[in-house]
Each structure stands twice: as structure tokens, then as C-alpha cells.
1. A value of 0.45 was derived for FRET efficiency 1/(1 + (r/R0)^6) of positions 6 and 38 (r between Cβ atoms, R0 = 35 Å, to 0.05); which structure in 1, 2 was it taken from?
2. Out of 1, 2, choose the structure whose coordinates give distance in nm of label points 7 Å out along Cα→Cβ at positions 14 and 86 equal to 4.0 when calculated.
3. Suppose helix-only ellipticity at 222 nm (-39500 (n - 2.57) for each DSSP H run of 4 or more, over all residues; to 500) works out to -14000; of 1, 2, which structure was it derived from?
4. Tell me which structure, out of 1, 2, gives 16 once relative contact order in percent (Cα under 8 Å, 6 or more apart) is calculated.
5. Assuming 1.07 is Rg/Rh (Cα atoms, Kirkwood Rh) as calculated from a single structure, say which of 1, 2 it is.
Structure 1
Amino acid sequence: MADKFSKETRSYIMSRIRGKDTKPEILVRKYLFARGLRFRKNDKRYPGRPDVVLPKYKTAVFVHGCFWHLHEGCKYAKMPKSNVEYWEKKLYRNRERDARNQAELKAM
């Protein structure tokens, strides 16, 4: 299936997708802060730059979107119908990277 947007329009749309400080991340941080928990955000010292790190509890939190991380069994984790080969590689690489980062964090 062909993309309904031109290459330039699609590029513009994709460039607007945030990598950090997304609405779900902000909700999680507000929730934690309201309960008196202190945290660091997007800390480079940890594998995968967790969205939230609670050093006191030795806990890292990743706020992953179902589409970008292909959560199994989730209705939002669907493969796009256009440019399937590209998206399949990209999204499966994301899953592999997530698993690698989790393993590195557990080893710390």
C-alpha cells in the first residue's frame, strides 16, 4: 500500500515525533513527584537512557510506546502497511535494543 503523504510531508510529520518529554512520560513524572519520589530523567549514565531513574530504589523506568516497541498482545503494536520492509527492520531492532539495555541494567 502506498503512503498517502508525499515523501516531504511524511518526513515533516515524523520529525515532529518527540524522543523525550512525551505526554506519557510527563504524566509518570508528575505522578512520582506528587508522591514525594525524587528521580532523574533521561540519565545518560545508564544503558538506554531510562526515562526516569529512582536512584534511592535502584529502579529505572522506560515509558515505551506500543507502536515503537512492538509490545506483544497490544492492539496499538501494529506493523504499518506502507514501507513494510523498512518498518519491520526498524521496529524489531528497537525490541532487540530494549532487551539489550534491560540486560545491561540488570547486570549493574
Structure 2
Amino acid sequence: MSGYVRYFNKRYNRVGSLFQGRYKASLIDEEAYLWHISRYIHLNSLDKKTEPEQDEHSSYQYYIGKKSAEWLHPERILEMHGSIKEYTDFVEDYRDRKELLDEIKHQLANH
């Protein structure tokens, strides 16, 4: 175990190796699945209180044209949607539905 792992474990009160378990890769073999995976990633911020547009750890700002980087190429996803607006609508549509479903679940659980 490296010194960094010992430091990390002590700081975050955990044990074991830093990366436990085997890396699992999944093949994305359909474009529609790729769209949904992209949206899922952008809506699963590390900080659930942060909007994806404001999350400095997310690539969403690059996908919606607010930032650019030579190493990031969101064109493939955006070309599937036709435009940045269509992609943002696609992401927002799910977010709106998810918020509604979460509210319904909350209401049902409290009755």
C-alpha cells in the first residue's frame, strides 16, 4: 500500500486499496444508448445540488458550447441530436421528468 493510499484512508476514515474491485467496462453498441449514457453522466454530478451547467467537474459545459478544449470532442453526441439546443432539451427533458417522478415517489411514500 502506497503512502498516498494510507493518507487517503486515514483522512476519509476508510480501509483497503484505493480502487477496490475490478474495472468494469460496458460496450455501448447503439447510438440511442450512447445518447442516454451521455445524459446520465451529465446529470449525475458529484454534488447533486449543483446544476450540470455550473459543475466545474463536468464536461457538460463543453457539450453546450460554453467551454472548449482541444482534447474533448462532443461533436459525435451533438451530431446525433442535430444541435446544441436539441441536446440541452434532451437533457432538460429527463431532468424535468426525474424531478416529477421523485416528487410523486415522495408523495406516495408519505401517504
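1. 2
2. 2
3. On the way: 1: -14000; 2: -16500.
Derived from 1, not from the others.
4. Working: 1: 20; 2: 16.
Source structure: 2.
5. 2
Values quoted throughout were computed directly from the atomic coordinates according to the rules given, and no laboratory measurement underlies them. Here the structure is a predicted model, which means the values were calculated and not measured. Cβ atoms are built from the backbone, for glycine too; each structure is taken alone.
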